[in-house]
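What follows is calculated from the coordinates using simple rules that are stated; it is not laboratory data. Since the structure is predicted, the reported quantities are computational estimates derived from the model, not experimental observations. Cβ atoms are built from the backbone, for glycine too; each structure is taken alone.
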Structure P
Amino acid sequence: MRLAVATSLLALAACTTEGVAKLPPADRLYYPTGVAFVGADAGAGEGTLVVANSNFDNRYSYGSLVSLDLNAVGLPPFPGASDAGVQQIDGLGLGGHPGEMVLTDAFAGPQIGTFALPAGGTRLFIPTRGQGNYVHVVDLDLPGASRRLTCFQGGADPQDCTVGALGLTYNEAHGIAKPRAPEPIGVTVDAPSHQVFVTHRMPATSPLGTFDNPESYLVRLDALSPAISDDSFLSIGQGGADAVTVDGRFAFIVGYAARTLAAPPLLRYLDTAAPATVYGAALETSFHAAEGRDITTSTDGSRLYILGRVPAALIVASVSGLAAGTPNVIAVHGILLQLDPNRILRLSRPGRGDLFAITSSQANVVSFYDEEVGDLVAEVGSIGKQPYGLAADVRPGGGARIYVSLFGDGQLAVIDLPDLNKPEEARLVARVGLNQSCLIDGSGCP
């Protein structure tokens, strides 16, 4: 039985220029993409998982963002018993309370940026590639386990985040071609500097409506006072970009290029304190990949880890000279991955090299790369259709519970890793949520 939608959301089902707004379901996920884990406050137990629903086929008038109380979902105790099998949990633990779901634009990106607010709670940054080309800013309060989501921009209804959202193509309405950032997709938060960085896939062109003079940007926001102006746009050259990571002053960007435009370098970087110059790392001279899909750093900053597409590979690069302000990046080696790698998540191990989890969406697997071994060391297969986003709850005892969005199934997969030093023991312990196939194939949902 479907859960009741909060009163504030029901009020949005009024006539629009295209008819009655069709709200996304409140009892299930729908083409989930980005996920973020927020640790528990005192007495709140398991913490909160925030999930972006992308509304990929535009079935509904909105996408959505939901906060799941992991205490209420009914997950097995950590670590799940190796002989218990995979538990199917249909409910999301939602109770129809205001703030458990807010509305967003469609096509939410694969990442959710998180920033711990000084006064408590967490600020979330969600790029969406729908018509508004927004970066949604949503605050998550954690007084006990209320998990209330509130749109930072405000508006007539605090649960409709499409009102007053930060549009990265706002100049277009005034006939101005640049700066604009169509199709925002990647986001990272540099907590020490309070800066948020957003990438976008499609270059801005000038004049509007042409393919001429392509230019892309890294969009920079203040996490404490997020706002968009022309000064927010840092030019990075012609090609669009999928993802960015920041290490100190330097932002490292991996790229995507439309077929009609010149391909950008696989890896670019700029000094965020002096962003006028963008550097190409020239990784193509030692390892060629048609696209960089995701990027992260090692805990000690000595390595960059890049997910390449065509071929599907993990590209490992050494980094030096950060402290001197003159980075030098050299490709060390490449590891072939299964088809369609999308996200990479670092799992730090104190006193040891890092462990990394990687989703391969066409292969339906999550792989683990061990920095000390220099190779893939474990794989969890048959996880569900199109594993995509990744988030982890790293436990004090040295293990981790990993949450994976299943884009094709409309569910979450839960992987338990009892000991980060023994990645071969990773196992799928649960799938959470109702399968979305009854919506997609038109068979009707119970």
Structure Q
Amino acid sequence: MEIDEFSQTFFRMEMEEDFFSWRTPDGNPFWDVVRYELFFSLFEKDEPQSLQNVVASGSLRSKIKKIASVPARVVALTIQWARMKAMRQVDFLALVASRYKDVDGRPADHASIDVLRTFSELGSIRKIESQPGLLHDVNVNILISGAARVYRLPSSLEKYLRDMAEAIADAEQKYFGARDPNLFSVVRREYTSHLVQRQIWHEIIERSNPRFILMTQNGIQKGALIEARKRGVPVVECQHGVISRMHPAYSYPTALQPGEGAVVPDVLLLFSEYWMGQCYMPGTKMLVAGNDRFGNKGIRSTRNGAAVFVTAAFFHKYLSPLAVELARSMPTRAFIMKLHPAQVADQGRIEEEYRGIQNLSVVGTEKSCSELFADASDVVIVQSTASYEALDHGVPVHILRQCGYMSHGDLFTHPDVHLFSTAAELQGLLFRPVAGKDHGLPFFSAFDPSAIREISVLHRRGTGVVA
């Protein structure tokens, strides 16, 4: 089942089975806390493990390294805990995901950097980091993962979660003809993490007493949203990448009304007007803010450079063999495998995989997609925000018909977007002239600080996070 059909069936299931009305014994929303992970767990249940997971689980060396890193993790957790306890009042909290590097080489969150600069003119900001391995600020994921290791669910809640998992499994059987074998473990893991998340964010918000919370996330910080709502603190999210009607973090059944169980931010700041129709979040105000890091200011690629494969851990098993075959069959052309930030730890191994293929190189976080697209000839993806960046740069995009590629259905009619299934098909599409037609609205517009002024108006009106 393709992801478009799957998502519609999933949305129908959760509405007809009234999942959004479910509340835990203490009265808090249940379904929206676990639905994101359950969506993908069910969708991917027949897929093999991602390359990243196979490598991690199959390597004795990686297991030994993990054990050896325990003392360092304990030290990091202790430092982060002390930093959290030392927090004092601040005007704005900012949850950031520093997946890129700025011009000075320091980690940066390109989704929120323009917004943070504007808010810094209005008051003091404290950054809460979420990217693994970054310790320069308070890192919320280190705190959450550390506390989750020792947290134990009350037996009554454990029974509730098991009962809910059984009910969800019955619904999956009814609508999909199969049950997710990982269902209870996903529910238990996600809700346990959520409870820990709430405790950590309770501490952070109580100590900081912010006017706003700014957030770069992926629909997964429900604990922060609930704790902010309890204190009447508005939450403003910055669009970080692709959002669509098939993305469960940014799209809900259209029949779901505000206040009916969706735990969503007050405001979502969009890259451009184009994204207004790409998602549905009941109760969230959509504002176009733009983004200068993803926007290209009208500069188009020279197309004199390499064909760029933009990958991620799960898609690598599809794209890597293609890149190798194309590079070997087209030795006079250059190819680049652009890694997702989550693949940086595997960069050395992937480079070794391509040893001897002179025209295929690997790029990690040392260069952003925007930098590569200044001269990229073509971009090859399964699913990626880079597809929109490439098209704004005038670079043709080639989408492999695998996995969740249908989530890019909004691009299929674009004259410079091509779908393919085999290496031979792709080879016939690469390094050709672009159609040269205007595709309409830009996917990324220049940052407009006036959106921040509108947020201030919303705050004065007393908006709150929907529950």
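Comparing mean count of other Cβ atoms within 10 Å over residues 126-133 across structures P, Q, the highest value is found for P. Once FRET efficiency 1/(1 + (r/R0)^6) of positions 158 and 414 (r between Cβ atoms, R0 = 25 Å, to 0.05) is evaluated on every structure in P, Q, the highest one turns out to be P. If Cα Rg over 2.2 N^0.38 Å computes to 0.98, which of P, Q did it come from? Of the options listed, only Q reproduces it. A value of 17 for relative contact order in percent (Cα under 8 Å, 6 or more apart), calculated from one of P, Q, originates in structure Q.
Name the one structure among P, Q that mean count of other Cβ atoms within 10 Å over residues 190-197 of 21.0 was derived from. Checking each candidate, the match is Q. Taking -12000 as the value of helix-only ellipticity at 222 nm (-39500 (n - 2.57) for each DSSP H run of 4 or more, over all residues; to 500) derived from one of the structures shown (P, Q), identify that structure. Structure Q accounts for this read-out.
Each of P, Q could give mean projected area of the Cα convex hull in nm², for residues 86-149 alone, but the derived value 6.1 comes from P.
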